[in-house]
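Dropping the structures in below, format is structure tokens.
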Structure P
Amino acid sequence: MNTNNITTGIVKILLQTLLFLNGISAVIGGLLLMAQPNGRLLHITVAMLRYSPFTSYFLPGMVLFVFNGVSSLLIFYLSIFSSPRYPLYAVAQGAFLILWIMVQVVYLQTFSPLHLVMGVMGLNMAAMGAWLRQATPTSPAS
């Protein structure tokens with residue numbers, strides 16, 4: 001096995017790890033927010049939403065569940081079977097995660113270390129997806 005194949009394999013495993021962790025945490029978080037839209041299950045209050053257009057956590061929970069959770073797990077699944085488009089989807093997922101964090105910071109008017117961690121996770125997802133997209137000859141151009 002040449003060095004490029006080893007590097008590609010390592011990057012793929014790291015990306016899969018990020019996709020899986022993001023997917024599981026977003027599915028769980030989204031379900032908890034939808035189950036108790038007042039935020040009680042996550043020990044947060046609706047008062048935190050005062051600068052946002054939301055009066056409960058149900059809709060943000062649904063977006064978290066579908067667009068961060070289910071989509072990350074779907075891309076993880078596609079990566080296991082080396083679907084040729086999974087690197088492109090990973091770039092999009094990373095970009096969405098970064099956007100999600102930016103919107104949270106604006107609407108909540110607060111910044112926590114978790115925002116930084118998740119933002120860096122999104123940046124790494126996008127970067128690794130882009131790298132794999134150019135490094136994998138079977139990856140389509142669009």
Structure Q
Amino acid sequence: MLDHFTNNRFEFGPGRGAGSHELRTFNVMDPSETKAQWDEVIREIPRMWEQKDYDFDGEFFTVPTPHNILPKPYGPGHPPIWVACGNPPTFPKGPGSLGIGAIAFNFEPIHNLKGRVDPYKEAAQRTQSNRSASTRTTT
């Protein structure tokens with residue numbers, strides 16, 4: 001809906017959640033599974049936006065009957081997706097491997113990010129060369 005209100009300028013920034021209050025709110029019983037749950041869901045969001053008859057049978061959630069997930073994005077493709085990264089391995093293994101944006105947050109000098117950003121860029125480049133880009137650029 002925000003994509004429609006902003007005429008194609010919405011950018012999506014979900015978070016995995018880290019606090020116990022977030023886990024309790026969504027009835028997450030095993031905190032050690034949140035990474036695997038996140039990985040499953042974040043891969044499916046673009047498919048939900050792009051497909052008219054979306055279905056999925058995963059380890060953590062299932063949509064057994066095809067549904068048209070609405071609202072669809074305002075324009076072609078889907079909004080850019082960004083995810084916060086603080087842990088060094090998160091950069092290439094998470095957003096880099098998915099070809100989505102990384103928002104760095106750290107509590108150390110900015111020059112320390114170079115060792116994280118370069119592996120992210122390499123992983124993102126490999127991902128983009130293996131699939132056609134369906135995200136759009138916002139202006």
Structure R
Amino acid sequence: MNSYIDEVLGLLSPTQGPGNIFLWKGSLNVSFNIMLENTADLHIVDIHFIREAAGNAPSYVNKAVEFVRRDMLLRPEFYGITAEQAAEYAELDLLGAPEFNFYEDNEWYIKFAEGIFPICNPYGLIVLFHGVAPVGVEDMSDN
């Protein structure tokens with residue numbers, strides 16, 4: 001597989017992932033991966049959506065952090081904290097070191113490698129998106 005230069009995303013470097021997964025790695029405003037199953041063909045992804053999301057990374061990072069902030073207040077135990085701690089954490093920087101990961105459809109996620117929550121150790125946490133909207137948080141502490 002050869003590298004590919006996208007007019008917006010720039011250099012995309014192919015990598016064989018585990019099993020039948022192919023990754024295209026890139027960096028625009030944030031580092032990102034395009035993950036494909038059983039093929040390395042970039043024509044099957046919504047490249048326009050990926051360009052928009054990666055090109056507006058700060059906006060999506062903010063959406064993800066605000067989603068976590070609201071979710072933390074609703075279910076602090078998921079994050080390994082008390083309701084009192086959640087109230088204290090509400091004004092703090094919660095997450096850092098984002099990486100965008102896209103699939104073949106508009107399902108994607110931002111992995112935050114750093115965070116102040118106990119569940120962020122040692123691998124961070126994931127905010128799942130469907131299209132432009134965050135829809136859930138995944139705990140990676142057991143991975």
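None of the figures in this text is laboratory data; all of them are computed from the coordinates on show. Every value quoted in this text rests on a predicted model; they were computed, and no experiment measured them. Cβ atoms are built from the backbone, for glycine too; each structure is taken alone.
So if we calculate distance in nm of label points 7 Å out along Cα→Cβ at positions 17 and 49 for every structure here (P, Q, R), which label has the highest result?
Comparing P, Q, R by distance in nm of label points 7 Å out along Cα→Cβ at positions 17 and 49, the maximum is at P.
For which of P, Q, R does semi-axes √(5λ) of the Cα gyration tensor in Å, calculated from the coordinates, equal 30, 15, 12?
Checking each candidate, the match is R.
With FRET efficiency 1/(1 + (r/R0)^6) of positions 57 and 81 (r between Cβ atoms, R0 = 30 Å, to 0.05) derived from the coordinates and found to be 0.85, which of P, Q, R does the value describe?
Details: P: 0.30; Q: 0.85; R: 0.65.
Label of the originating structure: Q.
Which of P, Q, R yields -23000 for helix-only ellipticity at 222 nm (-39500 (n - 2.57) for each DSSP H run of 4 or more, over all residues; to 500), as computed?
P
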